[in-house]
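Structures follow.
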Structure P
Amino acid sequence: MRLSVIVPVYNMAGEDKLKHCLDSLVNQTLPDGEIEIIAVDDCSTDNSFEIMQEYEKEYPQRFIALHSPVNHHQGGAKNLGLGASSGEWIGFIDADDWVVPDYYERLLKKADETGADMVGCDYSLVNHYTFEPGQVVHNNNSGQTGIMDEAKYKKLLLDTGSLVVKIYKRNIVLGKKELKNGKYEVFPEDIFYEDNAVSNTWMLRVKHFEYIKEPLYFYFQHDASTVHTISKKNLEDRMAAGRQIISEARENGYLEKYKPEIEFMYTVLFYVNTLFSAMPIEQHIEDCYSFTKSMGQEMKKAFPDFQANPYYIERIHPEEKKLIGMQMKSHFLFYVYYRLLWFYRGLRR
């Protein structure tokens, strides 16, 4: 098998979201025998699995419908899909997104022409079903492409882009993992942000990266998307993924070599984005004061000098740096100041 495409599915039947995704996959221009689409239902409470079974009956040469007996979020579904895969190449797609008809053919052709073991492209943000590009997002850049060296690895670590908008040689995804109980334990389970936890390790396995500067992937924006959901569980999952960034780097032996990059990625995911998602009054995060206080303490313990990181100095907004500096000195003053500032801005609006 040339390519395995893994689709984690949870409650995507509504508004034909799942059908739009699966139609774009079963109609790919790659012939039968070169592509297998492995959709994994993660205990949906709607009729998503029934829809998947219909596709399996209609396209038996290219579609496999699996059902997870336990809900383990996208990481668990992806691990099961990997266990059933046989492709030389691996791709992923979110079940509410879709791709152009020759998406995988073009990515594989680019790999064949260049010898790349990872190929990506741009994507388009859309809020309805269409093949007309909306807001185009450049998922990567030409400075990251070609045969990899230390400078390019650093650029990929800092700006990996979305993992679903790429295909990978099998060894990049699996590494030395072994099949256990029908799955490969590649992704952390039971949390969101599972991609963030493993992306660094994948990037450092790549030998040659190529990139098509065209939006071939359509990223559907809707209120139920994980990136638009703020809850304490969601924030805790970000922090868990941040911790795994460090443990992955230690276990795979690249923490010291790429410490500035790993430190910055951890700082943004675990701390900066999480802190400023939790603090706005309208989020109503339970026990926000203690939650954000312990977050700051853990950040300081993990990387005491993170505010001197060159990427932090260059990339973090000055106002955020000011507020973070305040929290590092006194969480009480930071908390009171931030809430008063937010209240004042609310009055002005």
Structure Q
Amino acid sequence: MTCSGTTSGHGSPAAVICGLGTALPDTVVPNTEICAHLPGITADWISSRTGITHRVRAGRNVSTADLAVQAGARALASGESTPVDVLVLATATPDHRLPATAPEVAARLGLPGIPAFDLAAACTGLLYALSVANAFLVSGTAQRVLVVAADRIAHLTDPTDPATAPLFGDGGSALLLRCGTVGEPGALGPVLLGADGGHADAVVVPHGGFMRMRGPETFHHAVTRMSEVSQQALRAAGWSPESLDRFVPHQANARITAAVGRRLHIDEPRILRHIARVGNTSAASIALTLAAASADGRLCPGHRVLMAAFGAGLTWGATTVVWPDLNPPAGPVDSSPRQEAAR
């Protein structure tokens, strides 16, 4: 199979974003409910330290596959109606130890027989998955790849732990990519990735236990690694920080985002945020942010965009893209219309 069907010029092949979809659970959990389990912690303290006022969480009857299927179906609907050759699911919360969740997602999306597999890189999962999709497309092994990021991570937090309980929400997002040409709108720049298992215990979920995170250490590594890999991605794209239109970091914590922005000399209006009403949605967060910003006009076709993430592992990554003119993102982009949980 060769990479064909490109839409601009006869340059080198590239992975091009052509569809975007999202999925968010129905239950909204405000800071006041989180505080009920954290003596001495107030709703204002949570919002000032994290940037989060609400987070969305999946009920017991909602699986990772459910979120992935919703987001994937919406990405397919917003993109080009052509066959998909590969499905990559970035998730830290597969529904079973065995089998992987991706084959079920593919089957439920009406994509039987294609390669479908899980990829575990925590909050950096979307960028790792984009790198894999890029390899499939640029090599000519595939013409269309569906990258889905979905996590039900909130249930892994201890409601009495102030380091993790306020942070995490659940959600899914998906990007449809086709084989195209370097330089056209939507073409991914080089995807830069890294990992350091020497700090694997900084964020960990032990078997049968809750998430544990060493907050100050994680903050330091997140700011340092995201800043470094972002600089590398900008250099690889030939862009300066001044020429960047939008920075889309993983929505981990508002203070991390601000610190990285300062290191990169990216002023606040160019930084896209989506954490306030959905929380840290792990691997799903970057594409959820892209969808929200596209829907409300903060992200427009032609914008130069830098995406960067950091997660457990430790893992990190970044890439660039000139935002394409997509059909309107399908699926929810904000928790506002949903039902708040009983307080």
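Every number in this text was worked out from the coordinates using simple rules, so none of it is lab data. Source: prediction; values computed, not measured. Cβ atoms are built from the backbone, for glycine too; each structure is taken alone.
Across the set P, Q, distance in nm of label points 7 Å out along Cα→Cβ at positions 275 and 307 reaches its highest value in structure Q. Supply the structure label, taken from P, Q, corresponding to Cα Rg over 2.2 N^0.38 Å with the calculated value 0.92. It was calculated from structure Q. For the set P, Q, ranking by mean count of other Cβ atoms within 10 Å over residues 243-250 places Q highest.
Given a computed value of 28 for relative contact order in percent (Cα under 8 Å, 6 or more apart), which structure among P, Q does it belong to? The correct label is Q. Out of P, Q, which structure matches -8500 when helix-only ellipticity at 222 nm (-39500 (n - 2.57) for each DSSP H run of 4 or more, over all residues; to 500) is calculated? The read-out was computed on structure Q. Given a value of 14.6 for mean count of other Cβ atoms within 10 Å over residues 171-178, calculated from one of P, Q, which structure does it belong to? Working through the options, I get structure P.
Of structures P, Q, the largest value of distance in nm of label points 7 Å out along Cα→Cβ at positions 75 and 251 belongs to Q.
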